1. Give the label, chosen from P, Q, of the structure having the highest value of mean count of other Cβ atoms within 10 Å over residues 181-188.
2. Out of P, Q, choose the structure whose coordinates give Kirkwood radius over Cα pairs in Å, for residues 149-356 alone equal to 20.9 when calculated.
3. Thinking of P, Q, which structure, once FRET efficiency 1/(1 + (r/R0)^6) of positions 205 and 261 (r between Cβ atoms, R0 = 30 Å, to 0.05) is computed, gives back 0.75?
4. The value 13.5, 38 for Rg and Dmax of the Cα atoms in Å, for residues 333-380 alone was derived from one model only; which of P, Q is it?
5. Out of P, Q, which has the highest value for mean count of other Cβ atoms within 10 Å over residues 125-132?
6. Figure out for me which of the structures P, Q the number 14 belongs to, where relative contact order in percent (Cα under 8 Å, 6 or more apart) was derived from the coordinates.
Structure P
Amino acid sequence: MAKTGIKVIVVGAGFGGLTAAIECHRQGHDVEIYENFPELKVLGDIISFGSNAGRIFHRWGAQPGDVAKRLRKVSIDLSKYGFRIHKYDTGEVVLHQKTPPPAEDAPVFNGHRGELHQIVFEHARDELHIPIHLGQHVEEYFEDGAQAGIKLKDGRKVYGDVVVGADGVRSKARTLVLGYEDKPKSSGYAVWRAWFSNKDMIADPRTREFCANGDTFNGWIGPDVHFLFSTIKGGSDCCWVLTHRDEHDIKESWSFPGKLEDVYKVLEGWDPTCKAIVEKTPSVVDWKLVYRDPLPTWTSKQGRIILLGDAAHPFLPTSTQGATQAMEDGTTLAVCLRRAGKGNVPAALRVHQEIRYERVRAVQKTGETTRDKWHNTDWDKVKQDANAIALPREDWIHAFDAETHAEDVYDEILGKVSSVSVDSVSTAVPALAGVVV
C-alpha cells in the first residue's frame, strides 16, 4: 500500500489499539502505539472473536492466514462438541447447539486472552515493526485544527495528524471528546471468572468427562444467573464465568479478588456439577460489569481525536462481540483515513463514526437481549422449542466484513455527513434485525 503521510498515534495496546495500528500500517499510515503497562504479560481468561473478527485476522501476515494459524493453535476447537445448554437445577441438557462449519477466510477464535493477545502484539511489534512504547502513561490529550497529540507523565508531548483513544472505559480522551467527565455506572451485574489447570478436574469422577476427550463448552441457565464452563487445548485448561446480580457502586476499580464462598451461595439448589467444577478453582476474580451511557459522539470537536473500542462503547460479555467490534472500529478507521488523505483527516473521523455508530449500538443491544433471555427463561416454552434458549448467532453481525463495507460506503457517507443523518445511509444494520436501536 502506498504511504499516505498520515501520522497516527494510538493510545492503548489492547486488541482494539493493536488492530487500529496494524490496519493503519496496512493502509499506508505512519503509526505508533503508547501503552501504560510497563511490560507485556499473559493475563486474563477466556475471550471470544466472531467470524467478523476472523476476516480481519485472516488478512494479517506475510501470507493471508499466517496470523490466524497461530491463533488457531491456542484456541478452543468445538467442531465436534458444540455448545451444550443445561437447565440449572436438574443439569438436563436442553439444547445441544452445533458449531457452524469453519470458514478458512473467516475463522472464529475463543481462547486465553493473554495468549491470543501475545500473538497479535508480536505480529505488530516484531513483524510489522510498529513502534510500541510501553510504560507510557498519558496525562492529557490535546488538539488544534492542524494536529493532535498526547502529553506523557514525564512531560513529553507527542504529535500526530490523529490520535486514537483505545485505552478503555477510563480513557482521558473521553473527557476531551465529551467536554465533561462522565462516571462509570454499575450495570446491575457482575461476573466471577476463573482459569485453571485440569489436574483436579481429571481426578474427580464427577468432572473428568469435561477434560478427558478434548475441548468442551457447557452452560447452565438459571434465574438471573448463568454459568459457562469451557475446557481448551484438548481439555488441559479450564475456565468458567458466572454472571449474577450485583448492585455495588463502581468507583475507582471494578476488578477484585473474589470469594468462592460467595459463588457457592449463588449456586445453592443448582446442579451439583457446577459446584464440583468451582471447587477445583484455586482463585477467582470478581469483575463488576461497567455500564456507560451511550456517548453522543466519539470524535473531538476539531476532528483530530477519536475514541475506539471500550473507550467509546463498552460491551456486555453476553454479546461475545466486545473485542470484535473494537477490531471493526480499527479496520474502518484505517480505511477512512486512507480514503480521505492527509489533508482531510477530520472528514475521515466523521465518516468513520457515521459508518460505525448505529451498528455498534445494535450489536451492544444483543448482549442485553441474550442475558435477559437466559435470566428469564420460560422453561415451558423451552420444552416446546429448545432453540428458544440458543446462543444467538446472527448473520448481520458475523457475516460482516468491516474493510469491504468501509470501502463500499465511504463515498456515499462522505457526501452526506454535513447535511444528512446517519439513519439515511447504510450502516450495516438490517431493517429487520430484531434489535431495538
Structure Q
Amino acid sequence: MGLSLEEAWIKAKNDPVFFARWLLGFNPTDYQARLLRDNSKRVVIRWCRQSGKSTTLAVKALWFAVFHPNTTTLIVSPSLRQSVNLRDIVAGLIGRMPEDARGMVVCRVLRTTIYFWGDSRIVALPANPETLRGYTAHMILVDEADFFQDPETIFYGTLYPMLTSTDGWLIVSSTPWSKKGFFYKICHSNVFSQHVVGWVDAVKAGIAKREVVEEAKTTLPPELFKREYLCEFVEASDVFLPSDLIAKCVDSKPLDGGWDYYPLEAKPKGNFYVGCDFGKKQDYSVVAVFDKREDETLRLVHLHRFQLETPYSSVIGYIKTLCENFRDVYAVYCDVTGVGEYIVEEMQRIGIPNVFGVNFTRQSKEAMAIPFKQAMLNGKIRIPYDRNLINELNIEKYEVTKDGHYIFSHPEGSHDDQFWALVLAYTASLKSSGGILIGGMKKPSLP
C-alpha cells in the first residue's frame, strides 16, 4: 500500500534521500545517500571529478530550505560565479519538482538568492569578508575551500561566527590542493565527518566513465590526476609556483559588472598592461592583461587563449581591438621567439601602442619569471578563481643549474602558454616604473 501525501511529506522531511527520489526524480548513489543522510554539524568532502558532488550539495541545500523554515543557507565559493553555478543547479532541481509542489515551497528565484514560502532562503556569495558580513546562517555550504585567498580569516573570522547563534551546519568541500591550508587541516580533524570518493567509486556507481578517467590519466600531469581523481594532497617538489602561493593570489572580488574577466567588448577604466605569448602548431597563443591599481597591485582582468594554429594576423587583430576598447594600455610585451621582429613591426604599423618584443632565452625567462614570483610573494598579484589557469600555473617546473641559474619546463602533454603570457604582462607593467628591459639584465633573486 502506497504512502498518503501527508505520510510522504513527513518521510521526505526526515529523509533527504526519499525527498530526492520522490520530489526531484533523482536517485542518489550509495555515497551520495551517505552524505545526504549525514546530520553531523561539521562535514568535509573530498570527491573526485564527475562524481556528482555539486548535485548532491544542491539537493542537500534544497531539502534543508524546504523543511527548515526561517533559515538561511549560504553557498560560499572563491568567486561569485562559482557560487552562482551551484545556485543554478539548485534552481534546476526546483524545475524538476512537480508543479503543485514547486508552487507550495518556492517563492522567488533570483540570480543570487532563492526565496521559499517558509521564509527560508538560499544565498550565493563569494568568499569575501566584506560581502559575507552581516549574515546569520543556519547552514553554510563551502565549495572549493582550498582556493580561498585567506581561509583562516574567512572561516574563523566570518563563517564560524555566523553559526554561533544558530548552532548551524558547516559543510566544506574542495579539490585537495595545499598541505599548508585550512582544508588539509579539517580533512585530518576528528571534529569533521569525512566523505572521500575517488574515481573507482564514481565509476562503480555509474556516474563517471572509465574511458574518460583513463584518458585523464594519460593526458594530465601525474600530480594533477592524483588531486582531481584520487583526491590526494600531492605536489611535485620542483614546481615553480607552489599551490599555497597561487591560492593566496586568488581574488574573490569580481570586477565591475560582476565579471571575473572583462570581455573583449568591454570598455573598462584602468591602467592596463598586455602580455602575449605567440603560439605555434603545438602551443596556444595567449593574451593576458593586468590592471595596475592605486595600491600597486596587479589584477588579471583579461585572459584569452586562441585555438591551435590561429593565424598570427588574427591574434594581432585581437590585440588591436583590445587596445581600442581598453583605451589606457601603457605597454604590450610579446614573445617573438621564432616569429621575428616583423610581428612587432606589424603591430606598430597598425597603431598598437608601446609594443616591445621579447626573445625567450634561458636568461630572459629567468629575468622575468623570478620577479613575477616575487610579486606574488609580496601580495601584488591578483587573479580570479579560474581552475584552468590555476592548474597551469602550478605545473610549471624549474631546476637550478650548478652555476645558480633557472631552467623552466612543463610536463609533456601540458601547456604553459598562460603562465608566460602573465609573466609578459607583469614585465610590461614594470616599464612605467623604470623596470625591465629584456637583454643584458642582472639575475634577480628570490628570498
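1. Working: P: 13.5; Q: 19.4.
Result for mean count of other Cβ atoms within 10 Å over residues 181-188 over P, Q: largest is Q.
2. Numbers: P: 19.7; Q: 20.9.
The structure behind it is Q.
3. Numbers: P: 0.75; Q: 0.25.
Only structure P yields this read-out.
4. Working: P: 18.1, 61; Q: 13.5, 38.
Only structure Q yields this read-out.
5. On the way: P: 14.9; Q: 19.4.
Structure Q comes out on top.
6. Values: P: 20; Q: 14.
Answer by label: Q.
Computed from the coordinates by the stated procedures, all read-outs in this text should not be read as laboratory data. The structure displayed is predicted, hence computed values, not measured ones. Cβ atoms are built from the backbone, for glycine too; each structure is taken alone.
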